[in-house]
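Please treat every number below as a calculation from the coordinates, not as lab data. Here the structure is a predicted model, which is why all the values come from computation and not from measurement. Cβ atoms are built from the backbone, for glycine too; each structure is taken alone.
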Structure I
Amino acid sequence: MNNKTYNGISAPYALWCLVFILAPLCIVAFYALTDANGNFTFANISGLSIYTDTIARSIYFGIIATLICLVIAYPLAYFISKSKASSQKILIMLVMVPMWMNFLLRTYAIMVLFEDSGIINTILTSIGLHPIHMINTSGAVIFGMVYDYLPFMVIPLYTAMTKLDYKLIEAARDLGATGFQTLKDVMIPLTRSGIVSGVTMVFVPSVSTFYISQKLGGGKYTLIGDVIEMQFQTAYNYNLGAAISLLLMVFILICLAVMNRFGDTDEGGVVA
């Protein structure tokens, strides 16, 4: 394929990136670095200091949700990858089924489960146990993140594990390695690209989410996504909202840089 043919094929993609990726980023940067009159200023950037606690809470919740997703998804992806080929298709479909439902409906479903008079507490009361207050708590917010973003962790891990040479795992066990040593020194290095991809795909939306925190947290756990929505929907301070969005873009770029650095190969090295 010559260069002219290649350029012709890639032209629509380049145009798409220009119109729907680069142009919006430039607009966000423009609003973030100007005031309401269009004058250049760093006031919006410096004003982000008042949201330090909100940013820290968003990162903290995002890290916790990402770690929980990793702990759940890793053995699940391993189990799926070790299943028969026909079973793998069914299991992957079951993992993806919740994604077919609207995001808002999934969140409302969790609310129905977690409410003080919801399904879970109704069952607990019916068997003589005390009801548990779950809704409007930090745990409910993190649970919502894990439930909504878990498939984003399972799929890349599953993809990485399907490429594993399981003879290396058998060799490690034959040489006397314990299960933990095999996991730490063989499996994790070989599935590093899947781990990095999954962590990135879960952490980024978890940090920037807003609807989950509003419905499952009762508005008591404001996240950075809530602040952005408030600036655009109620405060109509587009400049400050754009500045916060620009900050999130920096986080995303950092995550992508990490993914490119540690996940650029299909297989990692095995620790001797």
Structure II
Amino acid sequence: MTDKVREITLRDGTSLPQIGMGTWQITDREIMKSLIKNAYDAGYRLIDTAAAYSNEIAVAKAIAEAGIPRSELILSDKVWNTSRGYDAVQEACKRSLKKLKTDYLDIYLIHWPASMKLYENWAEINAETWRGMEALYRDGYVKTIGVCNFKEHHLEALSKTAEIIPFLNQMELHPGMRQEEIMKYCLQKGIQMEASSPLGNGQILQRKELLEMAEQKGKTPAQICLRWEIQQGLMVIPKTSNRERLYQNIDVFDFELTDEEMRFIDAIPYCGGIGIDSDEVTEFG
């Protein structure tokens, strides 16, 4: 692991880099090829993908063409909504393993909980899907397991039947969308929070407060956002296909925000994001 990136240790003892590379909406194989090579050179070791991103094959080809040893990468993947249930989640994982040309995943996550909007028995569906995740974990197909977009009531319901409490919860989190309640809950339960869309949809980067703070510190607004998240102990997976921003995003371990600056960013009101409610999500996201 590069010395540049700090690590987070999960409840099961797994050490993960605090910052990784997101790949959402990146499907072009040539772009992926240069992106992964540049990311590796910059110091990224965690690559976050998902069955729903339709880029697992592109990720595998890019890793192979860059000549990066599998042992030097942390591959994180997610099961999609159409593969819920004990058997279906295991079959979906094995399809993803084949596409990624690997015999194990470092991280495997449930992409979305079954929503109350669609299912009266949402808790039972989530429990059966999680039971399949636990089997994958026990059988060595995945090194650690978790969820995405699970609110407190989803996790509480899951805890009634789970043998293993999720180690990770990946959720949209950024200035203007603090997710304070679920952050507090996960901290109490020993569930590591991972910020997906840590820069929102980009609107946050135009906030006057962040622009001024970035100028004062000689950093970019994106670096200020990522540092705010890292200082809270979050893992972050920013996504960019721009080489310069790729290098900038990982260069956030050489400065700190003061307590006053952290509180100042805490107070930024909602100003845009992806904003999908996991209680309203459909099978299509």
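A compact table of results
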| read-out | value |
| --- | --- |
| Structure from which 4.1 was derived, distance in nm of label points 7 Å out along Cα→Cβ at positions 63 and 167, options I, II | I |
| Among I, II, structure where P(r) over Cα pairs in 10 Å bins from 0, in percent, for residues 39-126 alone as derived comes to 13, 20, 31, 22, 10, 4, 0 | I |
| Among I, II, structure where Cα extents along the principal axes in Å as derived comes to 53, 42, 33 | II |
| Given -12000 for helix-only ellipticity at 222 nm (-39500 (n - 2.57) for each DSSP H run of 4 or more, over all residues; to 500), calculated: source structure among I, II | II |
| For 27 (relative contact order in percent (Cα under 8 Å, 6 or more apart), calculated) the corresponding structure among I, II | I |
